[in-house]
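Pasting the structures here.
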Structure P
Amino acid sequence: MSEHNEQTVREEVRTWLAANWKPDQPLITWRTLLAESGWGMPTWPAQWYGKGYSMALGNAVLEEIQTAGAVGAAQAGVRMLAAATLLEHGSDAHKAKFLKSILTGEHNWCQLFSEPGSGSDLAGLTTRAELKDGKWVINGQKVWTTSAHHAQYGMLLARTDWDVPKHQGISYFILHMDQPGVEVRPLRQMNGHASFNEVFFTDAIVLPEFLVGERNGGWKIALTTLAHERRGADGVRSFARAEAGQGQVFDELREELAHVNEPYKWYPQRAGRVDLILERAKASGRITDPVIRQEIAELLIMARSSEWTARRARKAQVMGRPQGPEGSLGKLAASNVAKKAAHVHTLLAGADAMLKGSDGLMNGLISEILISVPAISIAGGTDEIQRNIISERVLGMPKEPRTDVDRPFRDVPRNPGKR
């Protein structure tokens, strides 16, 4: 759209905010009004709580909301992965039921994909969904499920056909988490946090209308969810923060974010905290060491290059271009930057990097960085998986020899060391 149209849109949202934004009201009341107006997520289709705007115009709307000091739609947590997936693959009934409550923050979501025996090989999952008496009955286990302990709904991948190749026998479901047969157990990490959970299903129920897409068509839908997840893991991700505003809306927002963001509070450490490197180099007196300076320069070059790649991907998105290889490239680059940052932090701190708590540097923050960084090479697809995607889909290199994609999944050996 033209610059004149952007200015018109900015004036429209300013006028609407002037008439409707009041911080002394319940958060749910404000967010409901925002969602129903279409201003909360303006790039969504007009019939589904949006305006149908381009990314450029959508960003202009969000800038006006921020300038007005108003609170935006709920976006923290996994909920936006669910929204993006349902907008592309969900039925009208799914969109009508779930999209509004995602924007208002009434419902939290989790992603029920990974399993103990099929981490990087997602298509090798064995959680089973069987249609019995008109309902899907779920049995199996998921793991590394962020926010499962406070999610109302989960995006579930389960096997619905064992007699076809593995990618062809998977279905995508919306699972209600608060029901008998769903057990969530937090996992304590070595950095002391407990963001992840293992989830057990014992005859859990999914009603037939909560199958997303077609039966056995879940792999294509899962790729949509994963593409959006990797786009958010490219090093430019930000987490929702509560402004220091006054009024009921802000009070409730701070309470919400303290709850929703709890599993993610160590994620900046997972990314390596490049922002602390120069500060630590000066404080430790190592800034004059030529070897250290060379390592810092290399890290900062890597970090800035990764940021530019991510911003190019964002710009392409604003221009309406389809998702390209930037998701995997950015994900792998962010992993390399984090590992390099951990190395430099160790050079600067020496053995003191192992101390935690009040005995450690920055009250143990440096040690938390070192034991958190390995996670970024695993979450959202391992480094090895990203390299395979880049080599095969971007560079056109021959695919790895596979023996498990052209025969029924029930005939594929699993855990061969135990057979």
Structure Q
Amino acid sequence: MVVDIKRNTTIDLQPIRQSVSVRFDYDVCFTTGLFNLNNPMLASVIAADSLAQPKKVLVVVDGGLLGYWRSLIKQIEAYSDRYANTLKLVASPTIIPGGEAAKNNPKLVEQIHQLIDQVGLCRHSYLLAIGGGAVLDMLGYAAATAHRGVRLIRIPTTVLAQNDSGVGVKNGINAFGKKNFLGSFAPPYAVLNDFDFLTTLDDRDWRSGIAEAVKVALIKDANFFEFIRTHAQKLGDRDMNTMQQVIYRCAQLHLEHIANSGDPFEKGSSRPLDFGHWAAHKLEQLTNYSLRHGEAVAIGIALDSTYSYLLGLISQLEWRQIIDTLLALGFTLYVPELASESFQLEHPRCLFQGLSEFREHLGGQLTIMLLRSLGKGIEVHEVNLSLYRQAISLLAMSY
């Protein structure tokens, strides 16, 4: 209450409530030979911006690519020359370390910020992020926090990035020993998936990304899981046609969830697309990131599926199909760090510390996704640690 001196009366200042609705639109595209001079996809995406051309473009490349794509930098520069009316490179492509190191080094974000400043990018300019999921996460965070948002075009180069992290709205880096402690929700301007980049992946990285496909299939689409299960041999043998089908369906399911779940920016306590991830994130940390993210996710899926089975949520047959599919894809489902569950709960190397860290990331109540059948998830808000220990023991003996 405040007093209106002129009228000698009191005025009740009611709260002012304003609702803001923001729409995001972005395309996820699929191609081969993205930087071939006769492939107009990238130029067309930028040309769709109706404002003045050419647009300033800063390119940052995952250094791990260059061992396999030695001519990539020259290709990008030649592409820029070919489509000079549409885009203009403001500097030679910048090369940064790939893998989880990109998310563990905060100086890299500062380096990208400095580059954006030096070359004069603005909110109508573009940062082209070319690389694996960790590089895309870091560059997305840098782009989202420069000028409160430079336009980001993601060019994912791994299976995991093309079917999962590269198509979503999350960006982030690791800090304080925790995954994605610093980050932002910022949709990309576009995602351009070039399947050619997958041909030079080593077997671990090819396989690693399939774990995220298994994850989304198990909680969203039983038919998709059946496709993966029956085509596991082809996927293991690196059949590109099969992999393209997996990536496409996986991207569809992720985008449908982002658009229609009602909580795309995770304002609540729910993380349905993170099935298997509470343990995966902790295992990555406990192994000093020697486990690929997808390898850790496969173990996390196996653990939470086993726990779902012990709870009586899924049948033994369904549990066995999940485990056998992961094994057929070539995943190892037990690592010594799982035995860290033998530590006291308060011990920093106890696997179950991952539960509190998972909850802390969103706040609110603990929310874990389990399975109630193949293709259908169920959220729970408390866990039985004794039963989880049994799940670990069963997993160790299951193959």
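Each reported figure results from applying straightforward, stated rules to the coordinates on display, with no laboratory input. Keep in mind the model is a prediction, meaning the values are calculated, not measured. Cβ atoms are built from the backbone, for glycine too; each structure is taken alone.
Numbers for the structure displayed
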| read-out | value |
| --- | --- |
| Distance in nm of label points 7 Å out along Cα→Cβ at positions 22 and 350 derived as 3.9 - corresponding label from P, Q | Q |
| With distance in nm of label points 7 Å out along Cα→Cβ at positions 78 and 182 derived as 3.8, matching label from P, Q | Q |
| Among P, Q, structure where mean count of other Cβ atoms within 10 Å over residues 38-45 as derived comes to 22.9 | P |
| Identity of the structure behind 17.1 (criterion: mean count of other Cβ atoms within 10 Å over residues 134-141, calculated), options P, Q | P |
